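Asks: Following are the structures in question.
All of the numbers you see were taken from the coordinates with simple rules; none came from a lab. All values derive from a computational prediction rather than experimental measurement. Cβ atoms are built from the backbone, for glycine too; each structure is taken alone.
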Structure I
């Protein structure tokens, strides 16, 4: 298995909100095809498609009803092949979302399974006469009674997302065939959804309730056959030199290392959620202010822990989280915090993933009523937690945390609907009102835009072996306002300095750099001198970032 993915950067497409090519108000493959030159020009090397399969959309594509086709809203298999061929012509890899912990309850397998215990699909899902006490991560308890079969089925997520029984060899064979179908078409790998949940503990024992939604997780996270099953899927990918990145909710560093190294190695990378705890992953339930110290601790734990052993997957935004400027930056210092956050993570060791709209600094949407939101998780949380609070306070929690903020239509220009669709169409979801200020066209024309800053960072990263493969070292981990780290390869050093404060802050250089001449190769503020002497005390402006290059 080659490691071509180490020098890459990926762009995540949540297709429904990316670009509408046929004018029906829903993003589609035609829209993606038209925007491929934009993606290439950004400086990434690959695309990750969130699910584009047929689905009833109970969880917008993560409830799949047909693994070997394209949702009619998005196009056809022929259109997908056209996108794939064009992407490859442009030098872009394409990876698909592989969602095999669960299907839709409208998938033919489930429709057959619910008929009874004497058909070939009977054991494709997890059925019980009596449920245990596990909670679902999305909708109440994890078991739903099916009157047709007369039993309960397990759903760790929405009720319309029944969990597959991966202990059944026939199910694992189905997964292999799904993978081969897409790999034979020419895709280059998979992002594997909640892949650490697919093996449940024998007997499905009760969990110990301690936090809503995660009761029972100890019995299905990193289950007894998890490496065995994932290794089976790994063999398929190895035949095609295909890439695999796993999503591992609540995974720990020691756990991730088992997936990424040694005899159990079954993934190339795994997404960590640790840095998402810097405020609180379950924001709707228990919101806490952002802590830079916690953020840095999580980042450094994974940078140090995987260094020389495995490879990091780097991200700040995706389809499951609110927008990062609204969350960790500042909408007041919008451009400064947007560019700082880019530098903060793009120069870490690992392969970066950029989510659509992140590169232009899109922000959270704030809708006036819960009924205006589409996300099932947001609606469930609003009607479950903090019911004694006022409507306004509960809605404010949704404004802070809703996945829908990442799912507003992409803002291409300042025309009606932000250029996402034709003027006479109605977009499937609300466009953020700030689209006249925050859009691609405006930023392409602004040399100092967030978009052009991302392009610069990606270009610097790709052309520097130090920024790609150099070691990582953090300085001043207890500093509550600054994130300062070093990348080093042989005698070449980069010092990355990022302020997370909305005011001027005192900067002290790490002692090892004190008194040395350095070249300022990147900043989100204007500086008179490119070569600077790093000595004494300096001040960082609000959300300032600086990248220095030195030789020792």
Structure II
């Protein structure tokens, strides 16, 4: 269906990939992976013809319908959420117009008869349009659009709300629903799980598993990718490499190939050293001139094996926090309500009672809107409880992270200065190693906060929190905007943290790797599960 053959793409002197190839076949489920900036989004834009290539060929089958979801949501206004989704049906809308046109011509033929050949041609085209319209789900577009919107967390009562009344994150969901409703032959998706809660991710995961077309996607959620893809295409080191398997297979196979490459590189280096030693020893001897020239020519023809640059990971020992009391947080009949514009109260949760113990790793879960973030804010004193009590235990030192924490960074400061100003007694080496632990190295540490991406800012804030002597970490969606490698960096940091952790996250791998208790917020109450995330799932999923 889609063939990229021997393609080269570069920006100025920077080569993204050279003489690279891969193909998208019917029913393929492909995960597109690679470091930030390697060219994954560029691959999408090349397939969509939004960008050209410097050399090679791009072949896309005729009449192929391609749907592309990116993080750039265009202008949305003038329609309801449901109308916006249906408007994206593209080919289906065109087919509906054709069917209407053919039906009008057939009715008109009663008064203005057509020749046998013209009537046969018209009936053939009418039949073909009807068949394709049916195959593309034209007759159930309305119900399908409603089902997709609801699955992505947009409540049926909100389907007819003007699209401009939704926030940026909810518009992203509407844009995603619009692409899914298109029901294309090939679906290109750039980080589809951003801005989705766990329930919507699980729904989307099943939708994509059942999707009959081909899929190429990037995702920072390794569980999501593992459950869907059967091939991995890696964009890295100026090349595109295909692996037959899911993300876990790719990680294992990549390490095996790297080991083999290192062995082959070492073998080649040993051979080159011997040849160069022979040339150096006998270059001045006329009796060996022919042999020397032969070996020089041989070396000139050898393709040198290149070892890709290592992604440096610096091990950092976070400061040992002071020991807290055994009871870190006590919640007694805790309730929280928000005041609506009309003055009435909207209850979030009620009668929440529970204890957080020292060294607990608690995952706070619940459906969207259940009050997970509000519970964390109430515990941290960021918002007052409506009724009830929340008490921190003896010697508890709290570090709180949310997406709003990014606002505390000074955009005019460099990363290095932002950290050093918070821990002024630290040495330059200590600060650099701390930033290195969060994948910042070299001159990058002197970048201004203002030029950083959302994920980079998140890592800086997390570094500032973990650099302080806190013993109770409260983390609200710390993995948002972090790529898989950055998530692993944070995961290791939390695993090595000698304190208590309470977190909300939609990354199931993250929750599974950390949690030893689960607090479920829902229906205004708190349910406690004395086990990890998998135990919780076993008790609640039937």
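Asks: Upon calculation of distance in nm of label points 7 Å out along Cα→Cβ at positions 178 and 242 from the atomic coordinates, which of the structures I, II produces 1.2?
Replies: Working through the options, I get structure I.
Asks: Hey, helix-only ellipticity at 222 nm (-39500 (n - 2.57) for each DSSP H run of 4 or more, over all residues; to 500) derived from one of I, II reads -8000; which structure?
Replies: Value -8000 for helix-only ellipticity at 222 nm (-39500 (n - 2.57) for each DSSP H run of 4 or more, over all residues; to 500) corresponds to I out of I, II.
Asks: Here is a follow-up. Using Rg and Dmax of the Cα atoms in Å, for residues 50-193 alone as the calculated read-out, with 18.9, 57 as its value, let me know the right label among I, II.
Replies: II
Asks: Can you tell which of I, II yields 1.6 when distance in nm of label points 7 Å out along Cα→Cβ at positions 42 and 66 is derived from it?
Replies: II
Asks: Of the structures labelled I, II, which one yields -0.41, -0.83 when log10 I(q)/I(0) by the Debye sum over Cα atoms at q = 0.06, 0.09 Å⁻¹ is computed from its coordinates?
Replies: Among I, II, the structure yielding -0.41, -0.83 for log10 I(q)/I(0) by the Debye sum over Cα atoms at q = 0.06, 0.09 Å⁻¹ is II.
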